[in-house]
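Alright, structures below, take your time with them.
What follows draws every value from the coordinates through simple rules; no lab data is involved. Computed from a predicted model, the values in this text were never measured in an experiment. Cβ atoms are built from the backbone, for glycine too; each structure is taken alone.
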Structure 1
Amino acid sequence: MSDILEEFRDHVVIVGGGLAGMMAALRLAPQPVVIVSRGKLAGGSSSALAQGGIAAALGADDTPSLHLQDTLRAGDGLCDEAAVRSILADAHQAVAALERAGVSFDRDATGEFAFGLEAAHQRRRIVHAGGDGTGAAITHALICAVAAQSSISLLEGVEATAVLTADGSVSGLQILGPTGEAVIPSSRIVLATGGAGGLYEATTNPLGNIGQAIVLAARAGAILADLEFVQFHPTALACSRRPLPLVSEAVRGEGAILINDLGDRFMVGVEGEELAPRDVVSRAIAAQLAQGRRVFLDARSALGAGFAARFPTIHRLCHEAGIDSAHDPIPVRPAAHYHMGGVAADIRGRSSVEGLWVIGEAAATGLHGANRLASNSLLEAAVMGLRAADDISGTLSRNVSLGGLATGTCAADASAVRAIVSRQLGVIRERCGLQSAIASLLPLARSAGASRDPALTALLIGVAAILREESRGAHARSDFPEKRARADRSFLTLEEGLAHADGLVDNFARSA
């Protein structure tokens with residue numbers, strides 16, 4: 001029997017303690033909020049690991065229209081242009097809100113923002129803090145602000161296992177903590193659980209980021225979007241550490257080049273060269289690795305002894321791996337980094353389920369399209385955290401009657417899923433591999449074990465990937481290498497995904 005946590009009844013419930021979730025909680029003050037986090041606040045979030053910064057057209061030589069052009073180009077025809085315009089227009093407000101919360105962004109000698117440059121941006125527009133420690137600086141400031149706000153309660157070390165609904169609307173959150181199961185009665189829930197990179201063996205994400213919001217929202221009846229589009233960061237540090245440390249795109253923005261172990265600069269002749277969109281660079285590196293080559297990021301000429309001052313976090317990570325960033329080329333490889341797909345959400349953060357908002361990487365607003373533009377993610381998290389809070393503030397808490405509780409819930413474990421996902425849902429995909437992955441994942445997704453939820457997320461990604469018979473942005477099919485003249489965003493429900501999976505598995509079994 002689950003305990004009913006009456007002390008949190010009528011609170012706004014936020015699942016996830018990264019940038020988006022904390023921004024929403026702070027904006028809602030003094031309205032009562034409870035944050036539910038699997039670990040310590042921000043401890044398991046990608047926000048804390050972010051190196052590059054926040055893309056914002058705030059420079060004298062920049063405009064939102066140029067930022068829009070870059071975002072649409074990187075999104076490869078699948079951005080929702082209205083959503084892009086709307087979110088980018090709030091960049092100044094988001095940066096200002098972060099500064100009010102205590103974030104100190106890096107500035108130059110004149111007191112202006114010290115803008116960085118990243119791939120596929122026409123201008124230096126990346127606002128950063130602490131050099132390459134932007135995520136850590138932002139989350140530290142927000143954690144302090146949350147701790148000082150009496151209207152925000154924290155439930156740490158607690159896993160959300162189900163969004164409960166009654167008559168099609170949110171009625172509560174089922175959770176699992178050290179003392180067992182419990183339910184928070186609430187008509188307003190925000191999912192801000194991050195992405196799905198933890199489904200992969202090689203990832204820059206915390207290993208607990210396994211698409212939790214996708215499963216929670218899908219089982220509550222929400223529409224999902226763009227699940228096939230998983231962005232692989234081209235330059236993760238190739239080492240034994242997990243998750244893989246990120247070597248920020250900003251290093252290439254400062255002039256570092258990519259070479260293989262023969263010393264060949266293989267991006268020469270590619271439009272944009274080292275600063276081409278991430279999907280292009282990831283596939284180029286993957287091709288080198290498939291040929292048995294090793295790949296390095298060479299910053300010796302561009303930065304040399306200045307590397308440590310500009311990128312102190314990366315310098316430290318390299319040092320821990322036995323690499324001298326000033327004198328050695330840095331070994332790199334692609335790694336799962338960002339999920340453009342997620343729960344379909346509008347520009348207020350609303351999902352298709354009444355009372356359920358989804359923000360940050362967990363959401364698919366249409367900002368990123370088929371391939372996220374560098375540093376638009378922290379921008380979206382900040383903007384949508386503020387917007388969802390403003391939208392929630394305009395709603396009234398409803399009296400809720402709890403429907404049936406989810407059964408067979410347990411803490412999720414992706415260890416049985418990672419090999420399947422890494423092998424068949426990686427940088428390059430093809431039909432037979434996708435069918436094989438779906439056939440392996442379907443029984444796990446229907447099981448009652450710890451693999452159930454991560455397997456379901458991976459299954460839905462696999463179904464979306466097999467249905468998109470083209471190569472676009474971060475989704476590359478070796479059996480469909482061309483891009484269609486026209487393509488639309490993909491939308492999927494849980495029922496549709498499982499029906500497709502059943503049909504594919506039947507066909508796969510007959511052809512085996």
Structure 2
Amino acid sequence: MGNSDSLVTLISLIVFITVFFVLAIKSRAKVDSIEIYAVGNKSFSTIFVSLSLAASLTSAATFIINPGFISLYGLSAYLAFGVVMPISIFFALIIFIKKFRKYGVNVKSISIADWLGKRYDSQFLKVFFGFLSILLITFIVLICVGITKVVSKALNVEELYVLITLVIIVFTYMSIGGANSMVYTNSIQAILMVIVAILLIGSGAEYMFQAQGTGLFERLNHIDPMLTKPFNSESPLFRDFFEVVVCNAIVGIAIVCQPHILTKSLLIKKDEQVNKFLFYTIIILILFFSVVFAGFYARLMFPELTMNGEVLKMDGLMPAYVVQRFPIYVGILVILGLFAAGLSTLEGLIQSIPTTITNDFLLPILKGLGISNTNAISVNKMLIVVVAIASIILSYQQLVSPSLSVGIFAQNGVYAFFSAAFVPVFFGIFTKTQNKTIPIIASIVAVITHFSVYYLELTPYMKGMAVKNPAVASALALIISTIIAMIVYVTNPMKNEVAK
């Protein structure tokens with residue numbers, strides 16, 4: 001983009017952010033407790049909450065980072081991120097949301113850790129998952145890197161300056177309004193994301209309707225035959241059926257067990273609205289997940305993965321495609337949409353992570369030390385500052401020297417969290433057991449298994465690999481922890497007391 005184009009883009013971004021500040025300030029008066037900050041005041045319509053959840057589930061990972069995987073590895077990556085994982089997520093949403101909402105409303109839970117602590121009457125689970133939520137900062141890093149790549153490319157500005165400005169602005173307005181501002185801003189972002197998703201999906205339409213032999217997959221096959229194969233043996237992530245289908249199906253189901261996902265159901269006012277909420281959410285998500293197909297278009301535009309003689313990193317492929325593909329005013333709209341895609345999940349994480357660490361980790365510890373008069377909102381706001389600083393440091397490291405992609409870094413942290421959360425949430429929803437041993441053992445085993453497989457290279461998928469697949473570590477952690485939980489559940493029937 002030229003200087004005038006960059007100026008117009010900058011003005012558009014300033015206006016965009018200003019709208020969110022206004023919404024945050026308007027909702028400020030209603031945030032007078034940690035509970036209202038976390039889940040809002042439940043005055044939202046079904047469609048607003050659906051848009052908010054869809055936006056939170058499909059972040060910069062879906063709109064910016066994952067298309068890069070498709071550009072690099074082709075059909076195998078698309079099957080993993082565009083087909084298998086979405087279907088698993090839809091299934092899990094339908095199964096988990098209703099059950100979680102029913103219990104979450106009854107016990108007034110404001111986070112996954114809080115829910116687990118009350119469900120099993122276990123202070124250990126509450127504190128343990130409050131601590132584990134620190135792992136989700138890796139997802140904040142992914143979003144920050146994705147947005148920074150897009151904005152810096154559009155404005156021709158140094159990435160570090162964009163990163164620092166982004167973190168300061170977004171963390172500030174989220175600390176003002178909490179869930180009340182988040183649902184409204186997420187909804188605006190989701191509407192913009194719908195428009196941009198359609199533009200991105202349609203941006204390569206000419207490739208789909210060209211003469212036989214010159215279509216999209218024929219051209220991809222000409223660039224590299226591995227790009228059109230369902231399994232890419234030359235990739236570090238999509239080598240066979242286990243990595244493409246099994247791992248992503250398991251991860252897709254478990255991915256729903258995140259604080260900023262399940263707790264969205266607590267924003268619905270009435271139980272009879274839940275089916276409509278799920279229907280709207282899934283329809284919107286189908287469109288959003290389809291955006292990863294644009295990764296094929298980016299590869300056709302940059303067959304050698306270079307732009308103006310410069311080698312493109314994987315995380316920079318979609319930003320480069322957008323800047324190159326669209327005329328200025330359409331390009332600005334798409335850039336705002338990608339910006340919105342990142343903000344949608346970033347806001348959810350900024351709202352949920354400090355809240356969880358404050359309410360479920362720090363406050364119980366302070367209370368145990370005899371410090372019981374702590375102001376939760378004050379602690380939460382101080383923690384937001386700490387998370388912001390950590391996000392800048394880690395994001396810059398990923399901008400400078402990622403291991404293939406920031407997506408790998410984020411997956412390792414996020415997958416570890418929901419690998420630990422899956423069994424406790426599953427048994428908490430689908431059984432009446434009060435046996436604390438099941439969720440405690442399962443969550444600990446899951447964390448140990450995940451990081452052992454990943455860092456100790458315990459399987460052929462990890463052995464000697466420069467880039468390791470977190471989905472393999474997570475899938476194995478989920479399988480092993482679930483089996484152990486089932487064994488404990490079946491062999492100790494006397495301890496499986498009916499929940500009170």
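For the structures shown (1, 2), relative contact order in percent (Cα under 8 Å, 6 or more apart) is largest in 2.
The value 64, 64, 43 for Cα extents along the principal axes in Å was derived from one model only; which of 1, 2 is it? Structure of origin is 1. If you line up 1, 2 by Cα Rg over 2.2 N^0.38 Å, for residues 48-167 alone, the top spot, with the largest value, goes to 2.
The value 27.5 for mean count of other Cβ atoms within 10 Å over residues 224-231 was derived from one model only; which of 1, 2 is it? It traces back to 1.
Ranked by distance in nm of label points 7 Å out along Cα→Cβ at positions 152 and 256, structures 1, 2 are topped by 2, which has the highest value. Highest-scoring entry among 1, 2, by distance in nm of label points 7 Å out along Cα→Cβ at positions 112 and 424, is 1. If helix-only ellipticity at 222 nm (-39500 (n - 2.57) for each DSSP H run of 4 or more, over all residues; to 500) comes out at -10000 when worked out from the coordinates, which of 1, 2 was used? Label of the source structure: 1.
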